[in-house]
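What follows is a set of structures to go through.
What follows is calculated from the coordinates using simple rules that are stated; it is not laboratory data. Remember, it's a predicted structure, so these values are computed and weren't measured experimentally. Cβ atoms are built from the backbone, for glycine too; each structure is taken alone.
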Structure P
Amino acid sequence: MANSPDAMEGLGASMSGQKWITEERGIRYYEHPSRMHGKRRDRYYTLRFTVDGKQIEEALGWSSDGWTLTKARLELAKLKEARRVGDGAVTLRQARTEAKKKRTEAEKAEALERAARITVNDFWLNTYSPAQGHKKESTVKKEENLYIRWLKPRFGEKPLTEVNEDLLEKLKLAMLADGKSPRTIEYTLAIFSQIWHQANRRGIVSGIPPTRNVKLPKFDNRRMRFLSKDEARSLLHALKGVSADLHATALLSLACGLRAGEIHSLIWADVDFSNEMILIRDPKSSKNRHAYMNQEVKAVLEGRFHGQHPGELVLPSKTGGQRGQVSKAFDKIVRELGFNNGITDPRQKVVFHTLRHTFASWLVQKGTPLYTVATLMGHSTLEMTQRYAHLAPDTTKVAALSISDVFTESTGAV
């Protein structure tokens with residue numbers, strides 16, 4: 001068994017009292033007190049030499065580990081030659097450090113070479129897709145469809161390191177030529193951006209993301225349509241005749257401004273009948289908020305409450321679990337009511353989210369301050385609520401004329 005192959009500092013303490021034998025200048029050994037190697041005792045070899053006036057002794061190892069006088073001579077000769085020509089390691093410690101550095105660099109180069117061979121599809125299948133469990137099922141499916149339709153055919157077999165800005169620009173132009181909306185193009189490029197950043201965190205790619213400078217078509221994807229009072233009444237009446245659950249879901253969105261996911265995750269502990277409030281836990285904006293029940297919402301929820309456990313869902317699925325999406329019956333009723341007849345612009349079509357949009361629109365039309373609307377909607381920034389500002393009553397003229405008396409004398413002349 002060899003001792004530590006470090007410099008002489010470690011030898012003095014561990015080998016004090018040993019009988020050292022100088023084999024020849026610069027090489028010495030001592031014998032193991034009992035262990036044999038062949039026909040003689042096992043020998044432990046060291047080298048002794050001077051570097052910059054400093055005496056150094058470094059361990060080689062035991063004969064039983066393969067060390068011989070010949071090998072010791074070769075090692076000493078290499079160190080002397082390095083000192084003579086001024087190139088290379090002049091001590092064993094330095095040689096081992098440099099060798100370790102070279103191994104590390106070689107391993108790093110090999111890892112980079114392996115990374116350079118990882119294709120977009122390899123990364124999608126083996127790394128990106130398995131890490132998407134935190135996303136909604138509908139979001140995962142949408143990303144998968146866009147990947148299969150647009151990203152995989154163009155980039156699937158390409159190494160991630162080879163997908164550049166030019167290729168992404170060509171993808172954008174192809175999607176525009178195919179009539180895809182600016183929002184769909186943005187979404188598709190965002191998927192690739194997520195793939196790239198995840199690969200970047202794993203050291204597979206580096207530098208500036210290729211999506212950063214791809215110019216996206218300008219567009220306003222915000223929904224513009226909201227319901228009139230008559231349309232809302234007709235919708236709620238029709239839904240009530242189809243499904244009590246769907247009617248309650250729509251009512252909570254229309255009267256309280258809740259998102260579908262927030263409604264589906266409501267539990268009875270969140271419903272405070274005494275104070276006519278509903279707690280919205282862990283919403284999209286990550287900040288809890290309260291919604292307020294009007295009498296119709298309160299009556300509907302009280303009609304559903306039969307002493308359920310506080311942890312039970314308010315609107316569970318048929319199997320008792322949390323619903324993943326709004327029933328397709330909603331879209332069927334909207335079609336039957338003709339709300340979307342002749343409408344081709346997606347922003348003007350009535351969908352379930354239109355109900356939440358209607359809630360905010362009605363509030364602003366009533367003169368509710370945008371900050372209050374933002375709080376009720378759970379918007380993370382006031383900018384998100386600013387889209388409703390055009391619906392507010394025109395108070396600018398009233399404000400401007402409110403100081404008219406300053407310019408009017410008692411005679412009525414300025």
Structure Q
Amino acid sequence: KCSEPKTNEIKPVFMNGEPRFIIGSYHNPKDLNELKILAENGFNLVRCAPDSNDLDMAKEAGLNAWINTGNRIDFSKDKNKHKEKLIELVEKFKDHPALAVWEVPDEALWSLGYPKFEFMFYGKNWSVEQQDSILKVLDEAIPEKAKGFVKGYEQLKKIDSIHPVWMNFAPRNTLDQLRLFAKAADIIGCDIYPGKKGVDGHNDLYNYRMSSVGGYTDIMQSAAPNKPVWMVLQGFSWDFLRLKDTRPENLDPEEFPTYKHSRFMAWDAILHGAKGILYWGSYMVSPRSLFWNSILGVTKEIAALEPFLLEKELKNKITVEPIQFTSSVKTRVASTLRKHNDDYLLVVLQEDLSQALNVSGLDFLEGKTLYELTTDRSYVVKDGKIRVWFGKEPHVLCTSKKYDVVHESEFPLTWDNEDNFPLNEK
């Protein structure tokens with residue numbers, strides 16, 4: 001059977017009065033032409049400084065904006081000072097036509113001290129009492145900080161009840177901690193960058209694969225079941241953060257996610273219920289690089305399918321069964337079925353293993369052709385069934401070819417140090 005991600009029917013975020021599936025960029029190139037390229041390739045949201053010029057340029061490019069409040073929204077310390085600064089910020093920008101979302105400080109929960117946590121214990125022969133004293137400090141700091149954010153959130157909503165508040169978490173927090181902080185936002189999410197060769201993939205799940213993106217999407221929904229989830233995806237190579245000398249000749253091309261990797265991560269988030277995807281780290285690469293172009297291929301495809309992504313799930317109509325062949329286990333499968341006007345979108349994704357899939361329950365499409373977007377493959381429904389091709393990848397099937405806006409042949413299958421070096425420019 002197909003896996004059952006914890007999807008929900010949470011309403012999407014509205015921008016300019018219209019529901020949208022969010023495709024966002026943390027990097028703001030602050031160049032009108034580059035912003036327009038983002039918009040042309042499906043982006044609809046970009047981070048802006050609290051600056052009218054930034055917001056005006058985003059609006060001119062056809063993009064909406066989010067602004068980070070900084071510590072102004074944290075009322076756990078210096079409440080009066082932070083309250084005054086928060087009111088000033090919100091009053092100044094809440095009516096700007098580009099503004100769509102406020103954001104609290106990034107990874108606020110994780111930043112409480114967890115980056116140093118393991119180092120505090122490493123190599124030290126501390127007693128149980130000494131260890132417990134440090135744990136007690138964290139146990140007391142977390143609810144105090146969460147209450148401060150909730151009070152700041154409530155103050156912001158008094159001034160601006162229209163624009164939602166977005167909170168991004170790092171991976172590696174407990175559900176109880178996440179739930180405390182999630183009270184201070186309308187939208188929550190998590191950054192997860194598993195495109196990292198030979199190590200733990202930036203997470204603490206048992207699953208270190210690309211499908212950990214879906215795993216963390218589930219966790220976010222468990223932390224805030226009634227709120228939209230946006231997932232922050234990988235727009236960089238870990239070499240940029242790991243190496244002191246990041247000149248191109250020192251970078252390993254295999255550390256960059258390929259087009260197929262980026263597409264897998266995006267669809268895995270969506271199939272597990274994400275209402276938006278955002279990219280972090282692209283400030284480290286040229287907007288004309290082959291690598292960034294491969295991500296634009298993903299965002300362009302997803303944006304073209306936005307009408308379907310705003311529709312309700314019909315997944316209970318179908319059954320997806322992996323064909324095990326000689327494998328020890330059957331792959332997990334994430335899937336969605338949606339209808340927009342007279343067309344249907346069916347997406348199935350083998351999350352673990354490359355196994356063919358039997359999809360049944362398609363009697364309502366008997367005799368119809370399902371086109372696998374980005375490829376030359378197609379499937380005709382017979383006896384209410386199709387068999388989807390092998391591949392640990394999203395198979396995006398549609399009854400219409402008009403949504404087929406990119407082709408996988410446009411992008412290198414793998415990166416190398418020659419013509420397909422990820423930082424080469426088009």
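Among the shown structures P, Q, from which was the value 10 of relative contact order in percent (Cα under 8 Å, 6 or more apart) calculated? Source structure for this number: P.
Figure out for me which of the structures P, Q the number 4, 15, 21, 17, 15, 12, 8, 6, 3 belongs to, where P(r) over Cα pairs in 5 Å bins from 0, in percent, for residues 274-321 alone was derived from the coordinates.
Q
3.0 is what came out when distance in nm of label points 7 Å out along Cα→Cβ at positions 18 and 202 was calculated for one structure; which of P, Q is it? For distance in nm of label points 7 Å out along Cα→Cβ at positions 18 and 202, the value 3.0 is produced by structure Q.
Computing Cα Rg over 2.2 N^0.38 Å across structures P, Q gives 1.76 for structure P.
Source structure of the calculated read-out (semi-axes √(5λ) of the Cα gyration tensor in Å, for residues 282-369 alone, 27, 21, 14) within P, Q: P.
If you rank structures P, Q by FRET efficiency 1/(1 + (r/R0)^6) of positions 290 and 330 (r between Cβ atoms, R0 = 41 Å, to 0.05), which sits at the top with the largest value?
Structure P comes out on top.
helix-only ellipticity at 222 nm (-39500 (n - 2.57) for each DSSP H run of 4 or more, over all residues; to 500) computed as -13000: which structure among P, Q? For helix-only ellipticity at 222 nm (-39500 (n - 2.57) for each DSSP H run of 4 or more, over all residues; to 500), the value -13000 is produced by structure P. Among candidates P, Q, the computation of FRET efficiency 1/(1 + (r/R0)^6) of positions 58 and 74 (r between Cβ atoms, R0 = 30 Å, to 0.05) that gave 1.00 used structure P.
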